Structure 1
Amino acid sequence: MQRGVMYGMAAGAIWGFIFLAPRLLPDFSPLTLSVGRYLMYGAVSLAVALPFARRLAAKLTRADFIALAKLALVGNLLYYMLLASAVQLVGVAPSSLIVGILPVTVTLAGRRDRGAVDLKRLIGPLLLVLAGIACINLDVFSDADHATSVLTRLAGLGCALGALASWTWYAVVNARYLQSNRHFDGNEWSILWGIVTGLLGVALGAIVWMLPAGTVQASVPASRWHLFWIVSFALATGGSWLGNMLWNAAAKRLPLTLSGQMIVFETLFALLYAFVYDGRWPRSPEVLAIVLLLAGVIWSVRQHTLEPAPAAAKEAPAH
């Protein structure tokens with residue numbers, strides 16, 4: 001369990017960087033950002049898989065491929081398009097507020113799974129997490145940018161809610177599949193997931209390429225495309241391959257009620273990186289939020305380690 005918690009924290013630290021990419025590349029559409037990131041992810045995963053490709057192919061079943069395609073489509077392509085849209089429309093902090101509810105949604109979704117603790121024991125930690133998330137953007141919403149229209153804000157919040165829903169589904173289905181199908185380790189599953197995501201990225205990129213010029217992506221200077229591919233490569237190697245490998249290792253060791261809490265570190269590190277990028281110290285509500293979020297996660301960990309949780313009578317099936 002301790003190793004699972006460390007893996008989950010490390011994955012959150014890496015995933016926090018993905019919130020900055022849309023700010024670094026505001027002149028690229030969310031669809032273009034998603035295609036670029038996952039084309040690179042597929043290429044990196046294929047290169048890593050070459051030394052043991054035959055062994056991986058021998059273990060891969062039709063059910064595995066279908067599961068990988070679903071997870072890649074919802075947990076990668078759809079999630080990142082929605083997240084990038086939210087960041088560009090309403091900013092990092094409001095987006096992290098919405099996506100930061102993941103510890104609550106994943107915990108609630110996994111409350112009947114094997115290894116889960118009684119939900120009554122998690123009410124206190126979950127309330128702390130919710131209070132922390134509410135504090136993150138207290139001053140942001142009270143001092144909103146009046147140049148941004150109400151429709152733009154609503155669209156951004158809607159995209160963030162869509163990202164929340166897609167990643168909740170991914171986290172639950174992925175964890176259940178890994179726990180019931182142990183013929184792949186976290187690294188192998190991440191590599192296969194990356195290859196399938198790359199194939200989907202190729203198909204999506206071909207559709208974008210066939211669309212009329214300017215339909216999806218406005219014209220940008222060549223120098224910006226250089227930065228685009230550098231950021232895409234960084235997201236592919238760190239935010240996708242390494243981050244997913246660490247998360248899969250955590251998901252195999254932790255019940256959903258605890259692995260859900262680990263996602264809070266993505267929010268914390270996203271805020272930290274945003275503070276560094278903006279060159280400012282966190283404001284008082286943000287400091288309070290960080291304290292509350294950390295306290296909630298630590299309390300949740302304690303609730304899982306105080307005594308063994310009874311196994312569920314029947315493990316929930318993957319969807």
Structure 2
Amino acid sequence: MTGRVIKITGRTFHVKLSDEIVLCTVRGSVKEKAEFELSPVVVGDDVNIETDPNPPSEGELRTGVITEVLPRRTYFAKRKTTLRKERQQLIAANIDQMIAVASVKAPPFRMRLIDRFIITALRGGMQPVVVINKIDLKHNIDLDRTKAIYNSINIDVILTSVSEGLGIDKLKEKLKAKESVIVGQSGTGKSSLLNAIQPGLKLRTGKVSDKTGKGKHTTTVVELFPLDCGGYVVDTPGLRALGLSSINRQDIDQFYSEIADVSKHCRFSDCSHSVEPDCAVIKAVRSGKIFPERYESYIRILQEIGK
């Protein structure tokens with residue numbers, strides 16, 4: 001039988017068939033063939049299962065075993081270092097879009113983290129959407145400019161405030177009839193936004209520490225939730241950072257399309273766009289054709305990967 005993984009708790013995988021939920025383990029051969037060593041099966045995966053021939057006790061769910069993971073059309077993966085070895089950890093699969101949630105304050109706005117989420121989304125085949133939350137708080141973020149920056153590369157920006165009820169309908173419309181993964185730092189209000197869109201979810205919410213300015217993790221289980229408006233969402237634990245693994249300069253260039261297009265006119269084919277004479281990218285930044293914020297983000301990521 002074929003079903004879909006909608007929740008993972010420890011080593012138990014909740015697989016939804018057409019009319020029931022089956023609690024599954026994973027067959028060893030699936031782990032051996034896994035594309036991602038750290039996460040052979042994730043929420044959103046379409047899987048083949050074999051169910052226990054013995055009927056479950058009254059009030060309990062049927063059990064089974066996952067025998068095969070079907071090909072993934074999209075994925076969300078992050079870098080994880082274990083025993084000094086860098087690996088990719090898959091978080092969710094077969095999702096249409098990534099909703100990257102940031103806040104104007106508490107925790108502070110970080111455009112470079114948003115850019116990392118955008119790269120991760122595009123790399124995994126998902127459409128990125130930026131949500132800037134808590135706009136009711138006093139802040140010094142130029143929201144119009146931020147929208148212009150991302151709109152220039154065909155990425156939607158939605159401004160929201162749960163306490164004021166701002167932007168909730170726009171976000172709800174964006175989620176409608178699609179499957180979305182919600183990502184962002186702890187404390188940006190991901191769970192609060194989902195609770196506002198569908199109060200029945202009753203997801204746990206947390207406060208931001210006054211001392212560190214960082215949020216506490218309130219989402220501990222990755223789960224695929226159905227929405228009454230149509231579609232599904234995956235709420236993920238908050239991320240304080242997002243490393244980019246197994247990526248080189250050619251990969252980065254394709255995710256900064258405005259820079260890649262202009263760089264064709266640089267004097268040197270291997271131009272680093274930092275110090276070389278006749279650099280078309282630097283000229284474009286100075287003339288306003290490329291936003292300085294995007295250029296700075298690009299340079300910082302190149303310096304980090306060192307390739």
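Computed from the coordinates by the stated procedures, all read-outs in this text should not be read as laboratory data. Everything numeric here is computed off the predicted structure, so don't read it as measured data. Cβ atoms are built from the backbone, for glycine too; each structure is taken alone.
Each of structures 1, 2 was scored by FRET efficiency 1/(1 + (r/R0)^6) of positions 77 and 125 (r between Cβ atoms, R0 = 35 Å, to 0.05); the highest score is held by 2.
The greatest value of relative contact order in percent (Cα under 8 Å, 6 or more apart) among structures 1, 2 is that of 1. 16.9 is what came out when mean count of other Cβ atoms within 10 Å over residues 61-68 was calculated for one structure; which of 1, 2 is it? It was calculated from structure 2. Structures 1, 2 were compared on distance in nm of label points 7 Å out along Cα→Cβ at positions 109 and 173, and the highest value belongs to 2. Hey, Rg and Dmax of the Cα atoms in Å derived from one of 1, 2 reads 19.4, 60; which structure? The value was obtained from structure 1. Please state which of the structures 1, 2 yields 1.3 when distance in nm of label points 7 Å out along Cα→Cβ at positions 21 and 45 is computed from it. It was calculated from structure 1. Each of 1, 2 could give distance in nm of label points 7 Å out along Cα→Cβ at positions 69 and 285, but the derived value 3.9 comes from 2. Suppose helix-only ellipticity at 222 nm (-39500 (n - 2.57) for each DSSP H run of 4 or more, over all residues; to 500) works out to -7000; of 1, 2, which structure was it derived from? The value was obtained from structure 2.
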